[in-house]
Structure I
Amino acid sequence: MNFNIKKNQLTDPLYIAKELIKFPSETPKDEGALFFIEQILEVLGFECFRMPSGDINGIGKEALVNNLYAKTGNGKNLCFAGHTDVVPAGDKENWQFPPYAAKVHDGLLIGRGASDMKGSIAAFIAAFARHLNDYNKTFSISFLLTGDEEGPAKHGTKSMLPKIKAIGETIDHCIVGEPTNPNKLGEMIKIGRRGSLHGTLIINGKEGHVAYPKKASNPLPIMSNFVSVLSSLKLDDGNKHFQSSNMEFISIDTGNLVSNVIPSKIEAKFNIRFNTLQSEESLVEKIKNTIKSISYDKDNFSWELNTELSGSPFITEPDNFIEIVASTIKENTGIEPELSTSGGTSDARFIKDICNVVEFGLVGKNMHQIDESISLNDLESLTQIYYNIIKKYQENQY
């Protein structure tokens with residue numbers, strides 16, 4: 001797969017962003033997006049390492065995920081991390097323009113992945129291309145790019161980190177290009193994230209005909225009570241960097257397709273976003289203890305709890321590198337960015353195990369939505385911010 005890439009085009013983030021959006025790289029499909037970036041980075045002098053993960057032979061159940069690590073220079077390593085996979089475009093008929101046409105209209109670049117996060121990938125590549133003539137190679141620039149962030153994230157960044165270590169690479173600081181700004185470029189840097197715990201609560205009863213309820217044990221009323229009590233459970237009050245932890249039920253299902261049968265089992269799924277006051281163990285214990293305190297007919301009903309940790313909470317304490325990022329944003333936008341831990345999870349939850357990591361990208365108010373778009377002015381401003389961060393990093397080598 002070869003692309004006609006001209007070096008003089010690579011200082012233009014709009015060119016790169018448009019080309020990236022044209023790849024319909026819905027998780028876990030790549031459709032050529034990372035191969036396109038690989039060839040761009042090779043033109044710019046990077047050594048590229050493909051790090052696929054998943055079912056490479058095509059005979060298992062898990063799809064192959066393409067991942068790319070690329071590096072140039074020596075010394076301290078400033079890494080840009082991102083993902084080329086996007087959420088599905090949904091009903092394409094509802095889009096103003098086809099979601100993968102990368103249409104420019106009224107000062108906006110419209111397309112799936114524009115803000116989350118092909119735009120910021122384009123901005124960082126263009127920023128380095130603009131710095132190329134002044135790059136003295138006394139420090140390293142690297143890219144850590146995955147095709148599995150919007151999905152389970154099992155074969156993306158998480159799978160890459162041991163491979164990066166195995167080839168002798170060390171990352172000192174990392175910027176993840178997630179769309180961190182709610183409404184205006186420069187508003188927010190993410191210096192941490194809450195943890196995420198997925199759970200399934202199961203109540204087993206006894207199946208029976210609705211006309212003879214005494215011969216059955218209906219688990220629905222029991223589950224209703226469990227959900228009510230657990231939903232009102234106060235986990236904590238939050239702390240300096242994090243809001244309070246919260247538990248949200250997202251579905252309740254019996255799998256019952258008929259109207260005259262009492263189901264034998266009901267499942268309720270939930271998610272807990274939690275701060276550093278909690279852990280997976282403490283949350284599971286609180287849930288179990290709460291359930292045990294609820295009165296129900298233990299002779300005819302039983303319950304099960306299954307949980308899966310998606311990511312632990314973390315905080316990157318403010319340091320000189322965060323000061324570089326924050327001061328550069330203010331110089332370019334006039335806005336003092338908030339240091340935040342709000343929002344969902346990102347691949348920063350994996351990267352924090354190997355280096356200090358912050359997140360800063362475009363405005364995310366319409367990410368994952370119909371007519372996802374970014375401002376052309378913001379795309380250029382973000383490129384300039386990234387350029388100045390690279391320049392300051394070279395000057396100070398934090």
Structure II
Amino acid sequence: MGAEALTYGESMREAGGWWRRKSTPAKVETYTRWSFHFFALIYVASVGLPVFGEVTGQLAVWLVLLVCAHAVVCAVTASRALDWTRGRREQPVRTLWVLGAVTLAISVAVIGIAERGPDDEGLDMAAGAVFVGVLTFAAGIGALGVRRRRRVLALVGGFAAGAALGGFPLGYAVPQSLVTGMVVLVAAGFLAFTSVFSVWLLNAVYELDTARETRARLAVAEERLRFGRDLHDVMGRNLAVIALKSELAVQLARRGRDEAVDQMTEVQRIAHETQREVRDVVRGYREADLGIELTGAQGVLTAAGITCTVTGEPNGLPAEVQSALGWVVREATTNVLRHGDAKLCVVALRREGERVVLTVENDGAASRPPGTGGSGLAGLRERLAVVAGTLAAGPVREGVFRLMAEVPLVAAKGDS
């Protein structure tokens with residue numbers, strides 16, 4: 001019994017992990033897709049099953065089978081239309097024509113059953129309900145496969161008109177036929193609106209997710225541009241001076257002038273100065289201030305739609321510690337953006353006696369096999385080792401990942 005319970009618990013965790021591993025847009029798409037499949041079940045339950053309460057015998061079975069067949073066609077149409085919405089296939093024109101043909105055939109079959117069946121009020125009511133339900137769901141699901149508003153309105157209006165005209169073979173009077181048409185118009189219009197709104201919402205979620213990724217990439221690109229601009233300012237100016245002085249030295253050397261040596265000496269000095277300035281630029285990039293890194297991480301994650309809270313102040317920490325922990329913040333921010341589907345990230349910096357501890361914890365972490373890790377974490381461990389620091393990274397509970405770096409202040413001060 002205990003083994004069975006353990007197996008059941010593992011299967012439930014696997015099922016939950018399948019859902020958690022999905023991104024937010026993928027979750028919305030799955031929810032939308034299965035909602036329309038659920039509509040098919042509602043269709044059968046609300047239109048097909050009540051037939052058994054009105055009609056008995058084979059006619060009831062045939063009517064319910066017609067409803068079930070139409071529900072299957074509607075579900076297939078909805079699935080292919082959503083695939084088209086996401087750009088995974090071409091517009092399902094053939095499927096829409098099949099839906100229309102099946103709807104027409106079932107409507108004619110229902111009218112034939114009502115006309116040729118026994119003179120029973122229950123049969124007439126059941127046939128009318130199936131007739132209205134078939135047209136309503138066909139119009140609502142068919143709206144998933146078209147884009148323009150006019151086409152959706154034309155689709156709903158056409159099915160409503162067909163319902164009004166189909167009321168006459170069912171034995172309805174003119175007022176009853178018009179009421180039938182209005183019922184289909186309102187119900188199909190509502191279902192079509194639901195379909196169009198669901199498609200719009202799904203597209204909006206994907207666009208927002210793309211915008212979030214774009215903003216994160218732009219933040220990284222902006223940092224790279226800043227570094228490139230600083231490097232260009234240093235190299236461009238000094239290389240221009242080196243080129244001019246080298247050309248002057250060549251001309252002086254051709255004339256046998258001693259000043260050529262002075263010019264080359266000046267070129268050598270400028271080259272060394274350039275090396276120093278480039279080294280300062282690279283050092284400034286590699287040894288960014290921890291406070292700036294914390295602020296930047298919070299800004300990037302917030303721009304990506306992730307709630308980020310930062311606690312603790314880096315003031316007073318040695319430069320080596322700030323440099324090492326700054327790289328930890330950079331790598332942790334990159335991991336949060338790239339891996340999983342985080343909604344919340346908490347960054348905490350605190351001092352515990354003679355050491356400083358930095359923790360970055362986020363939810364929505366994608367599961368990894370034990371013992372696996374990217375090269376980024378290995379690089380962080382190497383950087384922290386320079387200041388006698390340590391790094392621990394891994395899941396702390398279901399869907400939550402924590403990265404913790406510890407650096408002793410005594411060792412950092414001693415090294416400095």
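FYI, it's all coordinate maths here, none of it is from the lab. Given the structure is predicted, the values throughout are model-derived calculations rather than measurements.
Calculating volume of the Cα convex hull per residue in Å³ for structures I, II picks out II as the one with the greatest value. I have -25000 for helix-only ellipticity at 222 nm (-39500 (n - 2.57) for each DSSP H run of 4 or more, over all residues; to 500), calculated from one of the structures I, II. Which structure is it? It was calculated from structure II. Ranked by relative contact order in percent (Cα under 8 Å, 6 or more apart), structures I, II are led by I, which has the greatest value.
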